[in-house]
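Down below are the structures I want you to see.
FYI, it's all coordinate maths here, none of it is from the lab. Bear in mind that the values here come from a model prediction, so they are computed numbers and not experimental data. Cβ atoms are built from the backbone, for glycine too; each structure is taken alone.
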Structure I
Amino acid sequence: MRDSRHKRNESLGTLELPELLPGWVWLTGAGPGDPGLLTLHAWNALQQAEVVVYDALVDESILQLAPPQAELEYAGKRGGKPSPRQADISHRLIQLARRKKRVVRLKGGDPFVFGRGGEEALNLVEAGVPFRIIPGVTAGIGGLAYAGIPVTHRDTNSAVTFLTGHGTTGLVPERHDWEGLAKGSPVLVIYMAMKHLANIAEQLMSHGRSPQEPVAIVAHACTPHQQVLETRLGECVAAAQEAALEPPALVVVGEVVRFRESLDWLGALEGRLLTRDPLGTRQLSETG
């Protein structure tokens, strides 16, 4: 069954984008912060929205893409701060859909990557509410790219693991196999890790990761306030405290962090001199 009719958007030439119909909910990824990282489908959703139910990490400039008459409803969840219950958010989406509103549920990053989009979609299914999933650029990829850190590189790793450092209980998730993670994944990208960084670092080192392993902490990724701290696993807790880094932040553990010496493209715009061979292993061609 087609979820909606398609329409021609004059500003995009002959490109056809779907129509958000009354009574539908589009679970939409807003990307990691920079409005330029929105997908065309996300932009199209906002253009048609009657109600936008948005999260804490959605940039104000992205909300301004919705029509002036659209209702903006905040549904952000931040650790340690008063937040709406997940059940209440899902109930509100169902309520709006049954009122035949065109609803955009706008989430930072990707709704299916540590965004509880799967939970909300299941609730919509149970309530018989039609929905669409619009993926977004997740912070674990886009945020690291803005920091000049590739999540994979054939000289260091052909695997990467994404995990959360903050479970539903507010503690480090109990189901993590720290021994398996420490020994089996060359690169770890950890969301929501700042609160329990000491515990996470200790778990990794106690299961075999070197205290000298490169670590980067990327705070407020893909925004004008982005901060990147390069450190080592054994020093990351003290270094983060000294730098006064605050969430939201990503922690990446692995040799790929060393590529930042060469790939910090934002730093280069501000005058940073990039190195040609961060690992000291490349066969560099002669130029000139």
Structure II
Amino acid sequence: MIDKNILKAVRIEPGKIVRLKDHDTRWPNGGFSSELETWKARAQELLKDNLERLAEKQELLYADDRYALLIVFQAMDAAGKDGTIKHVMSGVNPQGCQVFSFKRPSAEELDHTFLWRCMRALPERGRIGIFNRSYYEDVLVTRVHPELLDQQQLPDGKRGKAFWKARYEDMNAFEQHLTRNGTVVLKFFLHISRDEQKRRFLDRLSESDKHWKFSLADLAERALWNDYMAAYEDAIAATSTDWAPWHVIPADHKWACRALVAEIICRRLDKLKLAFPEPGPADHAALAEARLRLEQES
């Protein structure tokens, strides 16, 4: 298991000022000195163990049928959201897990509130829902590109600090409503360095089977890196709560990122005290009758 001090370092406490430059993109509280391969091997073994734990927890979550789990991923391009989802959730039953990717909103979605399209995709009790990007795009991309707000057909009004503060409040209230009704919310910002993003972009451009992953729009957004960091800092600080905490996950090393995410998910599910339903007296009688009938079949 990962040391609790490391997990504490990546969790953003409510009310804390967030400065992403103070969060290492390789590993919490610094690098790996000369033991990189040892750390990598340990992290991969830990991920394997946690995938088994997660598969067991998912079955309990489904049988218990009191809770749902919503996992939100946000990140800059090439930070590894898709790969993290693929590897961390590789051991779960597909029937109990659903993944939604939120891209440019449709005309129908723009005719509703910014939370609406994500509300429609929430997991029901007993299931795990994963958001690859989410309603947080509406305080990140729209913060960096305020002209996008014109497409949302909002009532007239200023778009200053009070506007964004109101959106943060809506998100906090929405997530508190979910948790009060049995949906556990975990939020992960995969924190990649600008240098590592450049390396991954060049990797995509160098290998023909990865060209499809690259878009010239990625470079345009990369040029706004500092604006995005400021938007993330404000959003994470304003919306990391006791009921729906943010975790800033170092993502320069994919294996470290995946190990941390899996550990946090498993530990949170452990706290739910999930259990298989216990049959009541009437159930026991019905089960005994069913057993007898089967045994008496010719």
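Could you tell me which structure in I, II was used to calculate mean count of other Cβ atoms within 10 Å over residues 100-107 as 25.1? Mind showing how you got there, number by number?
Details: I: 25.1; II: 12.4.
Working through the options, I get structure I.
For which of the structures I, II does the calculation of relative contact order in percent (Cα under 8 Å, 6 or more apart) return 34? Please report the intermediate quantities before stating the final value.
On the way: I: 16; II: 34.
Computed on structure II.
Of the structures labelled I, II, which one yields -15000 when helix-only ellipticity at 222 nm (-39500 (n - 2.57) for each DSSP H run of 4 or more, over all residues; to 500) is computed from its coordinates? All intermediate terms of the calculation are to be shown ahead of the outcome.
On the way: I: -7500; II: -15000.
It must be structure II, since only it matches.
Work out distance in nm of label points 7 Å out along Cα→Cβ at positions 36 and 60 for each of structures I, II, then name the structure with the largest result.
Values: I: 2.1; II: 3.8.
Answer by largest value of distance in nm of label points 7 Å out along Cα→Cβ at positions 36 and 60: II.
Given that FRET efficiency 1/(1 + (r/R0)^6) of positions 172 and 212 (r between Cβ atoms, R0 = 41 Å, to 0.05), derived from a single structure, equals 0.95, which label among I, II identifies that structure?
Numbers: I: 0.95; II: 0.65.
That value comes from structure I.
Out of I, II, choose the structure whose coordinates give mean projected area of the Cα convex hull in nm², for residues 188-251 alone equal to 5.2 when calculated. Walk me through the numbers on the way to the answer.
On the way: I: 3.9; II: 5.2.
So the calculation was done on II.
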